[in-house]
Structure I
Amino acid sequence: MSVIRSAFIFFFLSISYLLSAQENTKINLDSANTWEYNKDFKQDVQRIIGHVKFTHDSANLYCDSAYMNDAQNSVLAFGNVRIRISDTLNMYGDSAKYNGNTKIARIYSNVRLIDNQTILTSDTVIYDRNTRIARYDYWGKIVNDKNILVSEHGYYYTDLKEFFFKNKVLLINPDYTMHSDTLMYQTVTETAYFYGPSNIVSKNKQDSIYCQNGWYDTRNDIARFCEKSKIYHEDQYLTGDSIYYERANGFGQAFQHAMLKDSTQNVMLTGNYGELQRRKGVAYMTDSAMVIMVDQEDSLFMHSDTVRATFDTAQNIKNVFCFFKVKFFRDDMQGKADSLVYHALDSAMTMYHDPVIWSGKNQLTADSITLTLLNGQPDSMKLYNSAFIISLDDSNKYNQIKGRNIFSKFRNREMYKVNVLGNAETIYYVREEDRSLIGINKAVASDMLIFLDKNAIKTITYIDRPQATMYPEKDMSPYDLKLKNFIWLDDQRPASKEDIFIW
């Protein structure tokens, strides 16, 4: 059946071709100043001079002089050549060859193709009236409204009003320039379609865009980019598998593997959906949203249901808000809270609603916690209201520090100094150097100053009305070994950056 069908199609196409060949019409000479025939010319060739006009079907050819070959049904035209294809489509050049059988025109030197508001210029243009496609093979320029396009090779589909450009494509607009490997341009909508590596750079060079596929509506400054697309704005860039972007108001949407990076603050926002509102100075990330605070030694990875960032006037990240089910991980510190705010100006993040931070052997909890970084490293931490620090001493044994507020300092990524302010309490296991237990120190005071070494308590200084007692372990009941509101949350501690997505 497929063989018969193929044979039928071939037969039909052959008949169609023969019929079309039979329908070829002769080129008619409408007017001229003089007509000459000289036997020195090639046989069947006539010379036409002065205000020459030919007609072929609905097309007209005008020139200063021409050679007309009746046998080949062709014209070789010279001087002020104009070929009128339709009311809107005209071609101009210094010379031209036109074949009435193939309906192909070749226009040479100072060529212009004008179609409504679009002008194509090149050294040589070939136009096929059958397909209604014009092409140039060695550099051409298109002017359409405010856009200028230049390329090494190009095709113009006159029916569709579309240009297809190949090799070293350049689009120049008053506000930006585009460089592309392959580009299609729609003259009616003034939309450019990219089919290869492409760059768009704004006039002031503050904005630049890279993509390998997509479209750009130059009239409305609206675009959709795909395949490794990135939008750069000064020290910030947005990327994703695909991006929708409104350049005039700085509104962008990124889909799948979205990322917004601020190289000044060394902060990255990632997710599977991102939204940027540059004019409002706001960005969002959802769907596996994550904040990455980049550090060469130890980056911090933080996840929450939604991440929202605000920007300063220089378009650098000012604040980052993480809402609901926040977890973060870095090698030397981990944390968990219901919500969190990061202030870039002082590199401080504040955790709210049941926050907990793990640092080495220490677990820190309070009503709210503020962690301040210095050069990407933990510098200080403040625990407000119901502050509690617990560290695992030995199996099922816990050193504990409790107070109204606790302020701690870090050195070389480790907590080394703790100030307990108000209602200070401790339970501390005192040991010999060989780790044998001396006793259990239980103390209360108004305030305490504690120094640690390698995350273990080194000295405790009790300030204002101290009461301290050393107890043998046998004299302490399990109830006495834990301060009020003790809770050990190590099972919720993320062991890797992948665990931040597990609540």
Structure II
Amino acid sequence: MIDALLALTSGAMLVALFPDFGIELLAPFALTPLLIALARERRPLRRLLLGELAGFVFWIGVCYWIRPTLAAYGGLNVPLSWLALILFALIKALHTAVFAWLAGYSMTRWWAVPATALLWAGIERLHGPLGFAWLTLGNAGIDMGILARLAPYTGVYGLSFAFAAMSAGIALLLLRRPRSHIAWLLAMPALYLLPELPKAIPGEQQAVALQPNLREDAPGDVSRMANRSLLAASPAADGRRANLIVWPENPSGFYWDRDTRLREIAATLARLAQAPMVLGAVTDHPSGGVLNSAIVLDENGAETGRYSKTYLVPFGEFVPPLFGWIEKISPEAGDFVPGPGPSVATAASLRIGTFICYEAAFPHLVRRFPALSANVLVNVSNDGWFFRTAAREQHRLLTRMRAIENRRWILRVTNDGFSSAIDPAGRIAAQLPPYIETAGRFRFSTVSETSFYSRHGDWFAWGALAAGIALALLSRVLPQSRRRP
């Protein structure tokens, strides 16, 4: 019973790290109760259940917004929407269950601190390939300047490793383990040797961000959107010409390949403003099906690039296995088709890397755009499906970490909020007021240098996974020299 309460406590603390709560100072302690329970529990099956319990609390607490979204747009009544959320949380909690099963072996050893931290960071890397990625433990360190210095080298997983190591050290301290087992944490001050994050410097260029505030079931007035964008782009606004215009992800079902009027209006807007343009639209796949795409026009209105979403949203753009009884949220008759992968569009002096909505949760995808020489990143999104829940702020938190990892400005433009300009240190440099129809200017700069993480990707996460599993197995097979606490 005590161990179950400890697991529940860790799950609740992990929830508290993120919006709606945002108590980031709990991050170094969040895993401590669970790790104490794992050190006490000898039986592998019990450890699996403890991890499942902690993970279930985390996923159902952080992603509670899935339920009202499925109820409103997925054709489910209230009981079925709760059932869908519970099944989702149970499945996602399997990651924490596997962590708990393996970490229990390492918690008995003198290498418990690095072994459990490596295992936690490595298992986090598996969330995307195994179904659904969202917040990781490291995202709680977005405003911790010293710890965030890791991100341009290790990605967010380095921050997760640091927090997990702190939690393990505190657990061992409370378990009265020898001080030598905790000495690993003496390496933490080495973080001060890493380069500081970029200073807050105003951007040298200006982008017009359109926030049309469209209802999910209402058609958009393309002419109205273009006129508002052109007004915001006018040099009369501040004496400077806009360098880029950005519309959000596919507002109101725009079909680029089928809608001649949409293409004409967008091209005319780019020509009149003499600025490149990024806009979201549905495009047709050559072999059938549709793609969620971002179109880039140059300052003459000619299409110069197109990126189609690689990682699709479960329930939003396709229905996962085992959930066929839920209607897909998007209005498309069939599932969307994944795009072929990252590409960069050149327009004027800009090399634009655009990722779409939920793809902000995938560090390994976003880093490929700077690796392809993108000097500014654009995230087009439509968070209107989430109502006024914490999902919006959680989503922007993910995007902020992508800015730090890649040392890039990110222009995040959404249908109804939170539209923001994010600087290379993850700071919100500007934002539009949410839930209103508006357009405004964001300052940004281009950056040519690539971070270590942009160039080399998830070397740390995959290495951590391999090392964490190896140390757990070694802990399992080597004879014990000490009694378990």
Structure III
Amino acid sequence: MKIKRILCAFACVLMTSLLVASAAVAQQPAAGGRPALDPATLTREQIAQTQVPEALFRLATLYKQSGDSERLEWTLLRLIALRPNSGDLKLALATNYALQGQSSKAYELLLALQKEGFGYDLSNNANFDKIANTKVWKYIVDGLKQNLQPFGKGKVAFALPRGDHLYESLAFDPKRKQLLVGSVRDGTVSLVGKDGKLQEFIKPDAANGLWAVYALAADPASDTLYVASNASVYFKGFTQADFGKAGVFKFSLSTGKPTGKYLLSPDSKPRTLSSIAVGKDGLLFAADGVRNQIYRLDGEALKLMIENPKLTSIRGLALSGDAKTLYFADYTLGVFGVDLAAGQGFEFGYDTARLTLAGVDGLYWYDNNLVVIENGITPHRVMRLGLSDDGRKIVKAMPLDSGNAAFALPTYGAIDGDGLYFIANSQKNEYDSYGTPKDAAKLQAVQVFRSDLRFAWEEPGIDMRDRKPGPQIPPLLAAPKPSGLFGNVEGGAQSASAN
């Protein structure tokens, strides 16, 4: 397994270096007198064999600037094959077709985007002037604009205090019927009143060692609150001595007193535990969204369970009600599952022509459904995905809330009964790479939105059955090891057999 990862990493670095060099505007002779690859001479076959999206994006930029529409088409087609959920890439390809007057190809792509749920206003977009004087074009424009219309009955429940706090995580305590919110900047966990007023519950100090709060998960059965915390530059108390440190901290859900912590061993690179999920019997998982690793709490340590170079950015985690399946969202590639007893990963079967799982941040289990918060699609939306009995297929999809004016950047939340509370306008894009506000005066009050999880419960929704399977991409997770082991990485934790 390790050898395969090393070889893959080497191949990726080699291909990136090759194509980035070839995309330079000024062509210089390569070492040994051999000429460097000229991007203007790359064939369709060469581009189609490229596995590195970053190199393809560079080529696409070069071809757009040089006006090479043919090679731009080849490059975008390859990117779409590698990133099948990206609406932006499909729109870019449709734009390229329109600029060349290729109406049929442009129409086909735009109709597909509309069917998947994407929305755009192209009514005054000059890039489409060459193909705009038809009834088909008017139909497409109207359909894409219709997808932008607000949908659903959810609403803003309350707003959190404005300021330099960067609230990014919520949890719910059903025993005390209390929401909790975590701050990346302050490292605090606060109780939230129905009016949005906060009462400090946990704050970082020398005793608990807490840093920036990135994710929360409540386990009321054991009176436990789990906190994913990172020594991030966003944390106001950050010190260079803590660089690269991260862990899951354990507190009493009723009192806020620390009861334990599970730290990852620091190395030369930062760690970012950005999501956690807890199931029955305290089964806990945490994901590093930067390194694309998933850990399981095994005894008194976090053990690496999944690591794969094909993953791009792990976001939300969710455990099935019976705690036999772990679901996780990759921001680019979609949603996947792991059979925990067998240590086997799987991709969903669903009609990709009618549903895109682009840009999923929040992911939640509810009554044999997965609920996703998608901020990587236009418009942003919350979807309920009905699953098959085995939990491996999406049989129907129902939008709960879409295109709401409050959705500036919806991210993560928590379930309270039949309601999903979530951050509707995360402020994280208002911070620079050093972790400080770009302009503190522009920071807005964070709005917490509530979607009704049983909205249109009896409606048929979008039928996903008896259609083509999910994206045909190489398997992301390795073949399973013998039952009783988590597969996919060496050092995976022992797994109790499913009961």
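Every read-out reported here was derived from the displayed coordinates using simple, explicitly stated rules and does not represent laboratory data. All figures in this text were calculated on a predicted structure; none of them were measured in a lab.
In table form, for the structure just shown:
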{"read-out": "Label whose coordinates, when helix-only ellipticity at 222 nm (-39500 (n - 2.57) for each DSSP H run of 4 or more, over all residues; to 500) is calculated, return -6000 (choices I, II, III)", "value": "III"}
{"read-out": "Read-out relative contact order in percent (Cα under 8 Å, 6 or more apart), computed value 13, structure in I, II, III", "value": "III"}
{"read-out": "For log10 I(q)/I(0) by the Debye sum over Cα atoms at q = 0.11 Å⁻¹, for residues 53-276 alone computed as -0.78, the structure of I, II, III it came from", "value": "III"}
{"read-out": "Of the structures I, II, III, the one that 66, 58, 51 was derived from, the read-out being Cα extents along the principal axes in Å", "value": "III"}
